[in-house]
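Q: The following blocks contain the structures, represented as structure tokens.
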Structure P
Amino acid sequence: MNPFYAPHIPFSLGVAAWCVDMALVLTLAAHPICARAGVLIAGLFLAVPCFVWAQPFLRALLMCFASMPFAIASAPVLFPTIIGFRARLFFLCTWGFTCEVKRRARSFNMPSLVQFIAATAIFAGSFAAVITIPAAGRWLLARWLAGGIMIFAFAEMETACHKLLTGLMGLMAPAILQSPCLSASVNEFWAKRWNPAASVLFRSFCFKPLARQGVAVATFVTFILSAIGHALLVFMAIGEWNLSLACGAFFLVQPVFIMIEHSMKITRWRLAARRAWTLFVLALTSPLFVEPLLQIIGRGWVKSGNTVSANVLPPTIAALGFVVFVVVFFALASFASCPEHAPSKTALS
């Protein structure tokens with residue numbers, strides 16, 4: 001416990017600190033020596049959300065955003081052979097050259113707009129169900145189911161918004177979320193559809209160095225580190241270890257099911273059976289993740305005596321704002337870093 005912990009910094013000041021953090025990191029990243037100072041500054045700014053006086057949900061969002069300047073600052077230090085700000089930006093936007101970023105003809109994707117609207121409506125409806133269902137006894141299963149649907153709806157909001165915006169910009173770029181509900185295995189869910197940028201980071205700096213000790217060892221250690229990070233995130237948001245440890249446990253059990261599905265050779269199954277298996281595993285383990293998330297969202301947003309619509313509107317707007325901001329941020333960065341003919345990895349290094 002931090003004996004000096006006293007979150008009296010207003011949320012607006014925390015947002016301003018994030019903007020200053022991003023500006024300093026982008027400025028310092030232009031020179032290899034200054035970039036090291038950028039890493040230190042971005043690392044120190046990671047502590048700012050812990051002292052912000054706001055709803056746990058807003059504080060957790062600010063913590064997630066604080067990792068973006070740190071990732072940008074770390075790139076030129078970890079990969080000094082990539083010369084030039086634009087080249088480093090291109091490196092980040094392609095998830096370390098693992099995905100493609102290029103220009104294309106502009107288009108308006110009507111199905112993505114419909115998907116975005118529908119996903120937002122489902123998000124709001126599932127959140128309304130969460131706050132009306134009693135959080136005790138036999139109703140817990142219904143609450144967790146509604147929470148799981150809400151999470152998948154959020155993922156579809158991001159997926160659809162990314163397709164819509166990049167189409168309008170005439171850009172092909174990787175998305176943070178790629179319809180996780182369509183995953184055909186637990187491994188695919190974590191490696192390709194749920195935050196593939198983080199998967200690339202863990203794969204490069206944790207999994208590959210440990211793979212010589214065995215794939216199982218590397219997989220478990222990777223998820224252990226992820227469990228620690230998510231447990232700390234929940235604790236800094238709401239300050240309760242029982243919910244924090246539950247969230248960490250969710251990530252600890254994932255490699256067990258990855259090993260099980262590997263031994264069952266589910267790649268030979270039909271697509272429908274593989275998707276059913278993945279949804280079953282996620283549904284079985286989801287309470288460990290869903291309940292801490294619902295506690296983060298509910299505290300500060302949901303007020304007794306208010307109508308359901310009054311309680312649903314603020315978190316829905318916050319989710320929409322988060323999705324749009326993240327998509328716009330990475331889309332603009334990808335557009336700025338991508339030339340008419342995208343450079344190759346060899347050319348940049």
Structure Q
Amino acid sequence: MELIPGLNDDLGLECLTRIPFDSFPAVSSVCRAWNLQIQHPYFHRLRKVSGLTRPVFILAQAQQGPTGSDSTEKCQATPAYWLSVFDPESGSWTRLPYEPVFPGELPLFCGVVGVGSDLIVMGGWDPETWGVSKAVYIFDFLTGKWRRGADMPGPARSLFGLAGDPNCRVVMVAGGHDEEKNALRSALLYDVERDVWAPLPDMAKERDECSVVFHGGTFHVIGGYETDAQGRFGRSAESLEPNTWQWGPVNESFLEASASPACWVAGDGEVYMCREGHVAALKGDTWQSIVEMPDQLRSSQKVMMWRDKMVAIGCPVYGEPYSAYVLDLKSRKWCKVEMPIDYSGNVQSCCGMEL
């Protein structure tokens with residue numbers, strides 16, 4: 001049976017690879033043959049090689065009132081969070097359905113990471129009890145459905161770093177703190193396809209609120225602070241050797257100064273961070289400021305890569321509505337993104353995917 005009547009299968013597959021990512025669930029439900037094609041790993045590789053994939057950014061974001069700022073009464077309560085989806089090529093903002101897997105609200109401070117066509121949401125705090133969750137939930141953009149993953153093993157951890165390897169479909173979870181507020185040295189690896197967790201050797205340092213970046217085929221854990229430091233971020237970083245699954249030597253002065261590593265991003269062969277109102281790039285062992293950030297992004301920045309562009313989201317002062325900008329890393333020019341007021345709430349975590 002032909003994929004598309006009247007066309008040979010090669011042409012039929014070419015047609016299927018050109019459907020927009022948000023139509024995957026509808027198209028895959030048309031017939032068994034289309035579903036098998038869209039679910040096959042070759043389908044995504046073909047889209048990528050053909051330049052047909054497009055970037056998508058997912059944000060765990062506070063629901064914002066119609067006026068763009070919460071009332072005094074609302075500010076006293078913890079806002080509810082949802083999953084926002086931003087398509088930078090079309091400029092569209094939508095919401096990802098999260099019920100019934102998250103009855104009521106998204107967990108506070110949950111981690112989000114994309115691997116292949118899967119969005120993984122893990123951990124966080126129950127919005128009502130503030131209990132720490134070990135739960136893992138996975139949304140498949142191909143089917144438009146959620147599934148439950150295996151819970152995170154070990155102590156319940158909060159404010160951990162995580163990143164994904166899109167090729168091997170694995171996710172690293174590192175550091176954070178346990179329910180007694182003790183910073184952790186432990187790290188875990190999650191195989192998304194097999195739904196299996198594996199422990200990794202302990203890191204050399206405790207790293208609460210660290211950042212994990214996957215870059216150059218390696219997981220890098222940056223910054224964070226030890227239990228006794230209580231929020232005083234360190235300057236060091238350490239990397240997991242991909243061939244031995246052992247930690248390499250600690251780079252004690254990876255950062256020029258102690259700072260929160262929350263604004264890290266890797267892409268186009270470079271590593272970037274936001275610091276003191278500038279975007280800086282790592283050149284050898286030196287951080288070099290490449291462009292000043294817009295005034296509207298001076299606080300609470302979140303950054304994500306989009307090919308040779310950077311998407312930055314933040315606010316001028318903590319608590320103010322968020323704005324979004326795109327930085328062209330070649331011309332080093334900023335362009336403001338149209339952001340509906342409903343999508344201007346606080347962002348706790350975010351990730352980028354290529355679909």
Structure R
Amino acid sequence: MKTIRKISQLQKLGLIKAENVKDIEKVAENFSVALPAYLIDTINSETPENQAALLKQFLPTEAELNIMDVELNDPIGDKPHTAVKGVVHRHRDRCLLMPITACPVYCRFCFRREKVGLKTNALTKNELKAAYTYIGQHKEIWEVILTGGDPLILKAKTLQAILFALEAIEHVEVIRIHTRVPVMDPVRVNAEMIKALKIKKTVYVVLHTNHPSELTKAAQEACALFIDNGIPMLSQSVLLKGVNDNLETMGALMRSLVKNRIKPYYLHHADLAVGTSHFRTSIQEGQVLLKSLRAHYSGLCQPTYVLDIPGGYGKVPIGYHYLAPQKCSSGAPQHYWVEDHHAELHDYQGEQ
């Protein structure tokens with residue numbers, strides 16, 4: 001168990017019980033485990049309800065050993081779309097670059113849980129060179145998404161070298177960085193990191209956060225450091241049973257993001273990762289939640305609810321549908337039923 005604080009310290013804080021230790025050790029034999037000291041301090045300072053929501057995301061339980069037939073080692077199809085080591089080219093105009101597969105914390109629902117946290121977790125210089133060569137040869141690649149693993153755990157010097165190499169590829173115009181660091185280990189976000197990210201081409205930072213308690217004062221200050229230095233931020237979250245699958249929690253999360261100048265981007269339906277069935281809601285439950293979110297919260301607070309189709313076919317929006325065609329006689333203008341936030345239907349006749 002690669003954690004900064006020992007299990008015994010978690011027990012002393014009352015965050016885990018003695019009978020849970022064996023479960024943690026069993027899971028750690030199969031999947032990476034890590035809880036940074038900052039995260040443990042955050043959990044310890046929260047209410048019991050919020051503690052439970054945070055612990056569920058990061059503390060292993062025996063439920064992870066319950067593997068369903070539909071669950072997959074590679075649920076979003078990274079492997080068949082891997083062009084060279086570290087590069088996944090699933091969509092024509094963009095690709096993933098995974099320079100490292102280590103994270104500051106290992107989410108229990110991670111769709112890459114089969115590969116993150118391995119001892120050999122960073123691309124070598126030659127592997128990075130091969131990745132840049134591939135991206136340079138494919139002029140259709142307009143955007144490169146740094147992910148992993150968490151690219152912001154790299155040393156600033158290493159991160160800057162990667163960004164400079166991508167910046168030198170003429171047809172790459174946008175670089176996106178997916179990270180959990182600002183809410184899991186915000187001390188890493190410092191002047192040196194900001195300097196590394198401030199290149200001539202456009203850089204976006206996409207924050208993965210799932211619960212409003214993650215956006216502590218320190219986390220907010222870390223995010224502000226990006227934004228105040230001209231680096232825009234988006235967010236992505238995962239819909240998780242028992243964590244954020246209710247209107248109050250999801251609404252509070254989205255409002256906190258918007259208040260901190262972070263635009264909600266994606267809300268992912270939980271993937272079919274091995275041993276994660278206890279996290280998944282039904283798609284219908286997700287749609288109802290998103291319908292309620294739109295009815296009660298600002299348009300700025302609306303993420304796109306998406307499903308990453310197993311097999312590597314990409315993300316598709318699966319939100320609630322408000323529009324349905326009416327049956328019309330031949331040659332008549334098309335009419336639609338449009339549902340409002342009170343579930344009342346209205347006739348729309350705008351098309352001739």
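Q: Match the computed value 0.65 of FRET efficiency 1/(1 + (r/R0)^6) of positions 48 and 64 (r between Cβ atoms, R0 = 25 Å, to 0.05) to one of the structures P, Q, R, and report its label.
A: The structure behind it is R.
Q: Here Cα extents along the principal axes in Å, for residues 32-111 alone was calculated and came to 52, 28, 21; which of the structures P, Q, R was it taken from?
A: Q
Q: Further, regarding this structure: Can you say which of P, Q, R returns 3, 13, 22, 24, 19, 11, 5, 2, 0 when P(r) over Cα pairs in 5 Å bins from 0, in percent, for residues 192-279 alone is computed?
A: Q
Q: Which one of P, Q, R has distance in nm of label points 7 Å out along Cα→Cβ at positions 208 and 240, as calculated from the coordinates, equal to 1.0?
A: Among P, Q, R, the structure yielding 1.0 for distance in nm of label points 7 Å out along Cα→Cβ at positions 208 and 240 is R.
Q: Assuming -9000 is helix-only ellipticity at 222 nm (-39500 (n - 2.57) for each DSSP H run of 4 or more, over all residues; to 500) as calculated from a single structure, say which of P, Q, R it is.
A: Details: P: -23000; Q: -2500; R: -9000.
Only structure R yields this read-out.
Quick note: the coordinates plus some simple rules give every number you see, no bench work behind them. These numbers come from a predicted model, not from an experiment. Cβ atoms are built from the backbone, for glycine too; each structure is taken alone.
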